[in-house]
Structure I
Amino acid sequence: MESTLNVGVIGAGRMPQRAHIPNLLAEKCRIVAIADPRFETAKLVAAHFGIDTAFGYYEDLLADDDIEAVVVAVPDPFHATVAIAALEAGKHVFIEKPLATNRDDGRAMVAAAHKAGRKLSVAYQRRHDPAAEVTRRLMGEFAQSGEMGAIRSMEWKNFGGEWDWNADPLISAGDARPDEAADPHFPSWLPRELWGEFSIFNNGLSHGVDLIMSLVGRPTSVIAAYPRWSATTMALFDWSGVRTLFAAASTEGSTWQEWLEIRYQHGWLRFSTPPALHANHPGVVEVYRGRQGRREVYEAPHEWAFRREIQHFLRCVREDIPESPTPEEALLNLCLMEDIFRQAARMPEPLPITSS
C-alpha cells in the first residue's frame, strides 16, 4: 500500500481549485496547508476542501517539517523565488508552467533541485494526455514500418476557445493579488514593449513546444518569428531537419481549437487537444494512411491529463523516477522562448510585393 504523501499548496487560484487540489485529494494525499497572500481567499479555499491550515505567507508553509512536497501555482514572475525556497526547505516541487520568466532564473531552479536532491516537476499536462500516448505509439509504429515515409513537416496551431468547462465560480474573498509589476523577472535584454507578448508566449505557446519535444526530441533552430499577440503569432523552426510551424491567435469561438499535425510523405497524423479543464475528456487522434486511402480516428481512454500528471509527480517522489518533463527539458523550453524573441528582433522588415 502506498504511503500517504503530505503536501502543501502555494496559491489558491484557478488551477489549485479546478485541478490540483481535487486531484491530490483523489490520489489520497494529505493536504496539510495552503498559502496565498490573498489570505481571506486562502481561508475560504481551505474550508471548502477540508484543509486544516491556511497561511498568508508561503514561508510559513515551508517551515512545516511535515510537508514533503508542494504544489506551486503562483504568478509566473514569482516561480523562481518560491520554488527555490521550497527546494532549499527540502520539499519536492510541482510547479505550474512555465519553469520561469527568464533562463537565468530557470538555471538557478534546476541547480537548486539538483543540490537539494528533490524533484522539480513542471506542469505541462498535454504530454500526459492519453491521446498523446496514442500519438507517441503510432509515430513509433510509423518509424519502424516505414509505411508513412519520412516526416515532411509539423504544425502546431492554437486559436483558443473555451478551455474552462467548469461553470461554478471560483472561490474568492475579493482580496487583492500581489503586485507582479514590482519585479517582472523578464530577460534583461527584452524590450519593454515586448513584455506582454513574451509573457503570453512563454505561458501558453510553450505548451506546443513541450508537446513536440515529448514526441520527437529537441528542436535545432529558430528560423523566423513574429511574436505579436495583437495579430497572429507565428514562429518557424527547424526540428532536426523538419520544418515546423507554430501559429496562434485569440479568436472567437465556443469550442477549443488546438491541434498538432504531422505530415508524412504518405499521409498525416493529427492530435487535437481537449479543453484543458474538461475532466476525463482526452484528445482525439486522426490518421490518414495515404497509400490505403483510409482515414482512422483513435479514441483514447477517458482520463484527465491533469490527473495523470499529478499521478506521475507522485510516482516521481515515491519511486524516484525522472520527471516528465525533466527540469532540463523545461529549461530548454524556456531558453527557446527567449530565442524566439531574439530572432524576432533580428527579422528584417517585410519585403513589399511589387508589380514589376
Structure II
Amino acid sequence: MAQSGIEEIDALLDAAGQPINSTNSKSAIGAIQDLLSGHGFRAMPSITSAVYGLYGKATKAALLKFCKDHCPSGIVDKEVNEVSKETLEALLEIEATNPIASQVYVTRKLDLEFTRYNRLACLVAIGEGQGAFAALCLNTDSAGLSVGLIQWAQRPGRLNELLAAVPKASLIAAMGTEAIADEVLAHTALASGGVQANGKPTDPKLDYTKNDWPAKFKKLCLDTAVQAAQVTLAASGFETRKAKFDLLVSDAKSERLVAYLLDVVNQFESAAPKFLKQAVDQGGLPSGLEERDAMLIDRVTEIANAKLEAIGKTIKNGKQKWSDSFILKVKASRTSRSEFFRDWDGLSDSEF
C-alpha cells in the first residue's frame, strides 16, 4: 500500500504509531476530517478552511457517530479524544458514500503514490466538486453531463475520455449490461459528445441528466478502480497541459503558480496558456519567484474574469447568455480560487 506521506497516519496504520489526538499535526487531523467528510459528515472543513486540521467539537461528534455505527471498540472514551488504529482502518475500509480525493484516501485507499501531478489534480478538484469523485453537474452549462473530480464534460468529449479510461468491467457493472455500456461509449464519442448546441442530447433516450442515468454514473464513480482512473487521467492531462504553458512562457514557475494555472486550464482549456502569456507581456514583474508568481496569479485572474464577463454578456437571439448576477457569481468564484492558490501555505514557492 502506498504511503500517505503524513507521518502520524502512516505510523498508526503500520502498527508503530500512537493514536491521533489534538496534539497531532494539522495534516494528520485534517486527514481524519477528509475521511469523515467522505462518509457524509458535512460539517467537516475542507483543506481550504481556516479550521481544517483542528480537533474540535464537530470532529469529535462526527467520530463518535461513526464509531457507534461501525467500530464501537475503537472509541477510547465518550469524548473521542483519540483516533485509534481500528477507527482509522474503519474510516478507510468501509466504503464511503461520497469519497473525496484527499491525500490519505488517494494513497491508503486507492494505493496511488501522491506524485506531484496527482497532488495537483486533487487540489484542482476542490474547486470543481469539492474534491468528490462522484460529483455530477446536470447540464447547467449546456454541456450535457459533467462527472467526477475535474468535471469531465460531455460536450467537449471529455466524458468519453474518462469512460474510455476506466475498466470496462466497472462500466458494465454501473450501466447494467455490456450493450448499454457500449452504447454510452459510442454516444459520448460523437463529435459533440452526444449533445446539441442547445444542450439537449442528440438521442433523447440518452439524456444522462434524467431518469436513472445520474444514479448509474454516480455508481460508476463510487467504484475505487474508477476513482484511481480519475486521479491518474487528471494528473496525466495536467502534465501535458503544463508543457503547453512552458512552450509559451519558458521562465521558471513555482508549484504555486503551476497549481493555479492548471485550475484555470480546467475551466478555460486551451485559452489558459494565452492568459499567462498576456500576464507576462504586461511587464513590470518582480525579480523574485515568489513575488513574481503571486503577481502573475492576480493578473491571470483579472484576465480570466474579463473573459468570463465577455462570455456571459454574449448576445444570442437577442438574449444575454448569462444574467448579471450569475456573471458576478462565477467571477467571485474565480477570484476566491485564486486567493486560495496564491496564499495557501501547503503550496511551495520553489520552482516546480
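We did not get these values from a lab; they are worked out from the coordinates using the rules stated. Keep in mind that what you see is a predicted model, and the values were worked out from it rather than measured. Cβ atoms are built from the backbone, for glycine too; each structure is taken alone.
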Mean count of other Cβ atoms within 10 Å over residues 95-102 was computed and gave 26.0; which structure, I, II, did it come from?
I
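If volume of the Cα convex hull per residue in Å³ is computed to be 166, which of I, II is the source? Could you put the intermediate results ahead of the total?
Values: I: 166; II: 149.
This figure was derived from I.
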Upon calculation of helix-only ellipticity at 222 nm (-39500 (n - 2.57) for each DSSP H run of 4 or more, over all residues; to 500) from the atomic coordinates, which of the structures I, II produces -10000?
I
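Tell me which structure, out of I, II, gives 20 once relative contact order in percent (Cα under 8 Å, 6 or more apart) is calculated.
I
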Looking at distance in nm of label points 7 Å out along Cα→Cβ at positions 31 and 271, point out which structure of I, II has the largest value.
II
Comparing structures I, II by distance in nm of label points 7 Å out along Cα→Cβ at positions 63 and 135, which one has the largest value?
I
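Can you rank I, II by distance in nm of label points 7 Å out along Cα→Cβ at positions 87 and 191 and just name the one with the largest value?
The maximum falls on structure II.
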Thinking only about distance in nm of label points 7 Å out along Cα→Cβ at positions 159 and 175, which of I, II has the largest value?
I
Quick check on the output: 0.55 is FRET efficiency 1/(1 + (r/R0)^6) of positions 119 and 295 (r between Cβ atoms, R0 = 25 Å, to 0.05), derived from one of I, II. Which one produced it?
II
